[in-house]
Structure P
Amino acid sequence: MLETGLGTERRRRLALAVLCAQTLMIVLDQTIVNVALPSIRDDLGFSQAGLAWVVNAYLIAFGGLLLLTGRLGDLAGRRRVFLAGMTLFTVASLLCGLAWNSGILIAARFLQGIGGAASSAVVLSMIVGLFPEARARAKAIGAFSFVQAAGGSIGSVAGGVLTEAVSWHWIFLINLPIGIVAGLAALRVLDADKGLGLRAGADVLGAALVTVALMLGVYAIVEMDGARSVLLGALSLVLLAAFLLRQARTANPLLPLRLFASRTLSGANVVQLLLVSAAFGFQFLVVLYLRQVLGFSAEQTGLAMLPVAVVIAVVSLAVSARVTHRFGERAVLLTGLVLMAGGLALLARIPVDGYYVLDLLPAMLVLGFGFGLAMPALMALGMSDARPEDTGLASGLFNTTQQVGGALGLSTLAVLAATRGGSLEALTSGYRLAFWVAAGLVATGAVVAVFVFAPRRGGATRA
């Protein structure tokens, strides 16, 4: 329990800044690499198929280990797992920046994914512990949500600038000063916690089953390689079922199934799966429309995405906490989801000879406003019913859902958009179809939220 006082309040804000800095570093890394891929291919001699592993090696390790590292945070101490993950991520970034051949880069990216999973999995639970008061927690989660959302837009711009001005190596080396400063600050401002002890959940077989299952599942999604992806996806589901069966029978489960007894927590993860699937696909589709239909350059495209980040920043940091305190998480979440679905529906009307200011920007701003409202409220709901000893696991589960939803949505909507390729009119028609599907995903999330989250007076919502 934190003591009261100005010193403690300042320390809490510094701790939040450290956690947000780590999150920004992770989110930036996930997007900044995409811009530099052509330069990496030419410099290190990647084949087109091999180049995909610069992204996939990271995603598979990151998505596959979030649940395990979240539970390790509960068992071994969240501060310890956070610092270990940040250290590994920073060292792996150095290896990426110094990589002299394709094999070294792919191996270093896999290590980055492990470090990113360990540090990211416990961040949300640490924020919940730092800010037990409802209003302060809402503000803190708003800041965290903004960093997650805006980091992608910042990464697109930064990736182009660094690659063109210096070299692709610096998209990784830029992590070093951020990681070192944030790590040293974390040692001073993050309180140590002992955790439950590894014996409270030392299920080695269960850990192996869930890690392999999630890695295979993420691989199947990001590859989207016909029959092989279906086979790997089926194997992933079998291993996941074996894991859940073991958790129901073992004395010290890695994932206590009581966690899913909370309708609030389970519902929040379902809603997030749908919301993030649409949001990740939205960014990808808008970028393609700007580049391939409207003829924007890479720099112009990055700048065109910035207004969305600004709106999300304003809403997440200055609006969401206030309206959540006044109306409760459920009402704010539903409002945000309706706005997001409306923005995506507007994007589904894009013309082949459209104008950015008239045809894209208004819809993007509506969508950004909705996301800025919905995501902080959803995070608060997702963590509201977790027991203190399970917050690391709940945080890891929430992050896992986000990664799987993002990969699934991106792959699915990209395939839908490509079904009508050819002329610019056919290409635009494919984007319209994908935007309609994305709007349907968010609308489905709103319907789930209506029935899952029961309203309660006083700004909180629980099942």
Structure Q
Amino acid sequence: MRDYSFGNFLHELRSRRGLTQYQLGALVGVSDKAVSKWENGFSKPQRNILYKLSEVLGISVDELLTCKYRSTEQKDAKGVFAMKKQLWNKAFTAMRERYGDPVPVEIENRMLTEQTEMQDTDVIVYFDLLSVLATEAQKQGEHIRVRGGTGASFVAYLLGATEIDPLPPHHYCPDCHTVIFDRNANDGWDLPQRKCPCGKEMKADGHHIPFETYRHVVQRNTSFDIAMSPHFWQMAKTVVTEYFKHCDVTASEREKDRVITYTVASDRSGCAFTLLADAEFEKYRALERATATAFERVSFSQPEVLDEFRCGNTDGIPEFGTNFCKDMIRETSPRSFHDLIQIAGLSHGTGVWGDNARDLIGQGVPLGSVIAYRDDVFLHVETRLLTRGIANTGYAYRIMEDTRRGIYARDGVSDETKKQLKELEVEDWFADSIGRIRYLFPKAHGVTYVKLAATLMWYKIHYPEEFHEIM
């Protein structure tokens, strides 16, 4: 007897994600014929496939089996979880305030794409908490750093949960809200100064970080590690406790190490926030006091800063002061901030630099083109798909995920995948490269590291005595 209820529910979920039967099958490891049988009620997926379906479709296994959204039963949502609609309105308002009304269609499209992925989750609540923590830290003259891929979310950026703008490189005018995208630029920090048609100086930003690199985090119980100074750690505890005062929260604290983890439970998902005290942040505050210059006032994306990195003068600069990174800089001769971001990714991945990107660069492949992040894999394949008129990104997502998880390094790139990549006119070196990678860093991490490193390099150039004394 056919089970039409499951099939119809699965068809609805697949359609909402804009996936074909072939794409959904590829993402969960079955054929399009298997997906067709599920949707026609002839069969149901096995248990191990159900878990993959739940991740891809952004829904729990229980919801899949009962063919019912649990979100329709959330009338008893407590505290901030009952305020998600307001938070979404807040994000849309922030978008219009920055980019004008009407918003350019590609920005609106990015926003709506993320909303489709996240509206049935609680992630926007967690982004809002990160924003509240960042705002309180700024009031106190403190710094926090979220160790997570939040920079891949445009919504997180609009709410203030991250300083990383994931949009493609662009200029924007704070006064008249004109937006001009640059299709030839690799990173917004490399864009030249530009005057707006209204006469005002435009700002440059954007790092071309696709939301797909964050999708696997959104659709599961997630966690955030938040580093801060020991001075701010106690206040941060108060902020988190107050924010979730009407919610189900447990705390586990190691007071000696100044580490506390809050576990938040909700009807949709769970989340863990770990607050970490890091004495390094005290140095940042001391550097600001000694120079009377706050981090946010530093214009770090300058040629003089880039020149210091290119020359290898990176002693005392986080992430770039190691002998490993110095050797990489010497071999690659970075010429842009995009190159520095690439180096940050190459230095953190596994199976990415040695016997891989290093050799490719020696063979003439530009530093900016080699695979340094999971984002690079996705965008490389997505670009080839678009040239074939294929707008859906299911295949690019699968290639990225299998690379990120080291599946190709373990099992090899199959002949079928090589043939498909060849049909898309993907270079031979690309298929060889993904077959060597065991772990790939998210680009949002790398951009965050480079921003801190470049900011500190600015201080090192302009206030050398204070920098060497404090850092």
Structure R
Amino acid sequence: MTKFSDLEKKLTYSRKNFWNEASKKEQKKAFDFSKGYKSFLDEAKTERESIKFFEKKLENLGFTNFKNNKVYRISRNKNAAIAVIGKKPIADGVNLIVSHIDAPRVDLKQNPLYEDSSIKFGMMKTHYYGGIKKYQWVSTPLALHGVFVKQNGEVVNVSIGEDENDPVFVMPDLLPHLARKAQYTQKIGDAINAGKMNLVFNSIPFKNDDDKVKNAIKLNALHLLNEKYGVIEANFLSAELELVPAGKARDVGIDRSFVLGYGQDDRICAYTSAEAIFNMKDSEKTAIVYLADKEEIGSDGNTGAKSIFIVDFIADLLHHNGEKSDSKTLRKTLIKSQILSADVNAGINPNYPDVHEKENAVHLGFGVSVTKFTGSGGKGGSNDANAEFNAKIISIFNAEKVNWQIGALGKVDEGGGGTIAKFMAEYGAEVIDCGPGLLGMHSLYELASKADIYSSYKAYKAFFEKG
């Protein structure tokens, strides 16, 4: 007679907690893997810095600009494609993992610096980037990262606020004693006006005994920048300068089972997918990692996922491999391809469980999430993966002993969001979303489980080797 427990195990689905299922050796691998990941988060707080980080690794690992079977290409220092050519013809389709390396932040405006003459401060005007909660960004230490580009084309890299000896910057919030009318009567999304998210930059005036200097505080800010970086005010007009949380990624929990850090959406998938292609065994199909920019503002622009960059890269792969690279062959190659849209999902927040449906939500610590659809309302703006491809991915993960779970973003009509998946699906390829869960997504400090970080790496590696 069949035992109830055997029947239950055979017939029912349940998530498996990584910490219960994994051996001590496997748990140690998860902890060790997170050390490199935290270093990446510290070093790569912008898309440009992310590309620099990966470029160094690629060169050390023998990847070239189309000189062997391990190739890569960087575009405008903001996105990249990495490939390992497999045994089968590329025209049979590729296995592609796409993630994004931009993250919500606050940018300086193109003409940002001004002097507030009434209170004698040098200030910077800002414009937020992506879906942020504005109130989280005020009265918190911020670092300034980015580039100036001089008129002669020289690029000057900027990073102020990460070294313990650096100053940091702040957008001061209003004290609660005086916030009754200005903030407390507003909806939470309106309590911080974007026009009031101005950065305190300096307060000491430039002194000259001979002349009375107008806007002496602003002039002193420019003087200090000129001494350090050799730039003038006009260089702001072509600069890309980003404000991000100052400080390093940290372990969280008495058991150190979590990682807290900025920009994990979606650099967590960028790092794990890159590590997967770096460490994969020989595969039948060509493996590609695509690191895209501008996902947080719609994937537009010439470095976003809507651009022709990845298609052009695959066309050059075909040519490099001695295959036809005409338009028809390229289209058929894309249609035959399999793509993981590697992006994060929303883990159940213990303080706000009611926005989730626990049976269909992501639980931190239970592995990588396989997400059939995203979007909002009636799956609006979603790829909604085919059942056959969904089942194939789950089968690969089961065979390779990857901790995985199904996951949806939240309750129906609670809200919603999208990923790169729908843009990749326009090529006719099979596409599904696959990535770890986060708590506090789009906040300054997002929370991830080391179990899920490591499980994502294993999942992407399995996809490359067995997909």
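Overview of values
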{"quantity": "FRET efficiency 1/(1 + (r/R0)^6) of positions 171 and 283 (r between Cβ atoms, R0 = 41 Å, to 0.05) - highest-scoring structure of P, Q, R", "calculated": "P"}
{"quantity": "Winner on mean count of other Cβ atoms within 10 Å over residues 115-122 once structures P, Q, R are ranked, highest first", "calculated": "P"}
{"quantity": "When percent of Cα pairs over 22 Å apart, for residues 123-314 alone is computed for each of P, Q, R, the largest belongs to", "calculated": "P"}
{"quantity": "With helix-only ellipticity at 222 nm (-39500 (n - 2.57) for each DSSP H run of 4 or more, over all residues; to 500) derived as -9000, matching label from P, Q, R", "calculated": "R"}
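FYI, it's all coordinate maths here, none of it is from the lab. The structure presented is a predicted model; accordingly, all values stated were derived computationally and were not measured. Cβ atoms are built from the backbone, for glycine too; each structure is taken alone.
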